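Below you'll find the structures, each written out as structure tokens.
Throughout, read-outs are computed from the coordinates displayed, never taken from laboratory work. All figures in this text were calculated on a predicted structure; none of them were measured in a lab. Cβ atoms are built from the backbone, for glycine too; each structure is taken alone.
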Structure I
């Protein structure tokens, strides 16, 4: 979903209500045991990324980490931002 169309984070009930999340990302989140947006509270996006790589048996595109950063930020901070606004932070913090 586009960040401008997201409900307030504490009202999001479905993974498809998360910013930057479509059907494929929602399926990835479910694979990680994330059933509802609240399940992301307090989660580390880098660990989620590494778990997703393990679960799928392949290295995911680094932009997937940007999306995970965006949804964790949304749930924990209440701010919906486009995934690409996290790219520079990801590049500074992690090498994936």
Structure II
């Protein structure tokens, strides 16, 4: 499938990108979310340096990703335990 050429604005800079058409919505949402987080840090912490803002946002995103990874792992383990319990119960019945 042909790549789609789009332009994304990050911290007052325009970045041309080539993305899969099915990824365009996610890329644009990510760009919008990034800009919102940058503005949030500017307002709440009074930081104006763009590099500092981007570093803080990157760190914040990584913390969020690690939290989500842990939550997913916990949920996956709970599901595996349920399946194992069901499997044991089924084996008992058979």
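Supply the structure label, taken from I, II, corresponding to helix-only ellipticity at 222 nm (-39500 (n - 2.57) for each DSSP H run of 4 or more, over all residues; to 500) with the calculated value -25500. The value was obtained from structure II.
When distance in nm of label points 7 Å out along Cα→Cβ at positions 3 and 83 is calculated for each of I, II, the greatest value falls to II. Figure out for me which of the structures I, II the number 19, 15, 11 belongs to, where semi-axes √(5λ) of the Cα gyration tensor in Å was derived from the coordinates. It traces back to I.
Determine which structure produced the value 30 for relative contact order in percent (Cα under 8 Å, 6 or more apart), calculated from the coordinates; the candidates are I, II. Walk me through the intermediate numbers first.
Numbers: I: 30; II: 17.
This figure was derived from I.
In this comparison of I, II, the computed figure 2.9 for distance in nm of label points 7 Å out along Cα→Cβ at positions 43 and 75 is attributed to II.
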